[in-house]
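Each structure below appears as structure tokens.
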Structure P
Amino acid sequence: MFLDLGCKSDKEVEKLGVHVGCVVTYPDELMELNGRYYVGRALDNRMGGFMIAEVARLLKENKDKLPFGLYIVNSVQEEVGLNGATMIARKINPQVAIVTDVCHDTQSPMMNKIASGDLSCGKGPVVSYAPAVQNNLLKLIIETAKKNKIDFQRQAASRVTGTDTDAFAYATDGIASALISLPLRYMHTTVESVHKQDVEEVIKLIYHSLKAIKNNHDFRYIK
């Protein structure tokens, strides 16, 4: 059995008063862990829905006038076939899609960094390189992160990302798509955990990336 206290050192564990022999109970509701993490069931995909809603709130409160039409949509259960995203892509037929999902924090026990990459909660959003990711859109997102001093991590995928990015990229005549992921521990359990700072940084990165896109922005490789 592994107990995650959200600590960075043994001194932090001692300060919490936790030691061998402590009695453990399991709360079954959303909670904050050690002031750093949100912990609860189904944060994948609930946290994604929260983050895109926060992007919408920032756009409204800051009175931002984007030079293009913006749709903010949410779908769940991409594991059963990307059906929600496929229908959304066909219905809206957008020119650009910025997708957000979760990815594994590979620092937790029993995770294989060779197979899944070296990714950590607390080190910022994760941008993906994959066949479904349009590189010029990805470049815009990375430049936006650097310009706004948002720390980010990188992940490489082979054939698929396993997210709705795949559905958007190959829909209609092809949609310029990119993926910004939130690192998450213990995926598909009742104690999924995400770092509070990562949540804020994903929101900021999507928000500023939208503001960096121009009207009729041309993402083609060959013009």
Structure Q
Amino acid sequence: MYQSTAEPIQGIVFDMDGLLIDSEPIWQDSEIQVFGGHGLKLSRSDCMQTMGLRIDEVVEYWKTRVPTFGPDMPNQRLVAEVLSEVKQRIENYGEPMPGALELLNRLSGSIPLALASSSYPEIIDAALKRLGVKHLFEVIHSAQMEKRGKPAPDVYLTACRMLNLKTQNCLALEDSPGGVQSALAAGMTVLAVPDDSHKNHPVIQKAHLRLNSLLEFNWDADQLKQGQWISNA
């Protein structure tokens, strides 16, 4: 690791699932339960294949690969069933990822913060309320409002535009390969905090920075604005 100078960072855009809230297991359990009732038996390893995608894209992903998966069940019905299960589990059991709350509270007020998530707005709202951090974000944007979800850059492009900042002056924090690809395609500086199973993924390796957890994010707003960051690329 060494000191390096990068583009000045004037805003930070966070992913949510698996980065701020430990919701990936919740999504996986919900998909396994709901999809299992419609002819698709998934393992946690199977669920990792669609990590970072919108749930409507997850449904389409499996339907194109498994003909016996809910052939008579409309995609939106499957989406609605998963969303209902996820929302209930988040409201009851959602927990923050290590260092997430501390980092958000430390940076809030000193640099603009935004959220760019693949989740539906109702899931974002439930998660942020569960964590008690909704008020810390100047911008909250869902990829469901875009024509294309991650790994397309659309959700990040819009979030930066809503912050009135250029993408090259925004830092994206992500945990999934699809999310990292999305932020890189938007032209952002990208910090990856991957799940153990994704640490060696080739797309994760393209991130400008990689940390084991948000507990390792030691830079303050002034350092970011001056373009000072630690590179391990």
Structure R
Amino acid sequence: MATGAPIHMLTNPSLTLLQQWLSPAYPVGAYAYSHGLESAVETGAIGNVGALRLWLQDLLTSGAGHSDPILLAAAFRSTDADALQEIDQLARAFAPSKERLAETNLQGAAFCQTTAAISGHEIAALTYPVAIGYAAQLHDLPLDVTVHMYLHAFVSNLVTAAQRLMPVGQVAGQNILTELAPLIAQTAQDAMTSDIVDLSGSCFLADIASMQHETQYSRMFRS
């Protein structure tokens, strides 16, 4: 049997850690939140794969997919505890509804608790994107990769939620992620050159859907 040079499995510790943090196995409870998607499906605002893709596209350009990466980057660049807390308070104020605030607050608290337990770093409870950004700073992870992977995980989680709410097959879900990949990359890049003053949001239907979900009779998700 012919033999050749040994194969060395090269790993990137930064990439591996980010994969762990943003994996469905990391106990932040992301699977329990639909970001208002459940209400949008219930009311008929989203009724097919095309509408779902447009909804996610709007979130990336005008909703949390636009604002969260800016908050993440600001937290990554924060220079002291006061600055970090100011960014976190802004993230809380920017949540458009009770459930969206709970979504970012509870996921962030769970992320901080788990990350502190396994890393040895002391991390106070923060909103989710702020927690990711601050933890990435503590672990000296690359900001560009962190933002990109955070956004991809955000969209992936919503695609998974949609597959539990409506007839979206596995291949259709992956097609959506493939089609949105360039926009995810561009949004991540834009966040890298943005400042906290660039925070904005105009996804009114998504915001209203999150409010409607608070009183929805039958619910699978917490938001």
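Each reported figure results from applying straightforward, stated rules to the coordinates on display, with no laboratory input. Not measured: the values here are computed from a predicted model. Cβ atoms are built from the backbone, for glycine too; each structure is taken alone.
Observations on the structure shown:
- Between structures P, Q, R, the greatest calculated value of mean count of other Cβ atoms within 10 Å over residues 58-65 is seen in R.
- Structure from which 8.2 was derived, mean projected area of the Cα convex hull in nm², for residues 114-209 alone, options P, Q, R: R
- Set P, Q, R, criterion distance in nm of label points 7 Å out along Cα→Cβ at positions 122 and 170: the highest-scoring structure is R.
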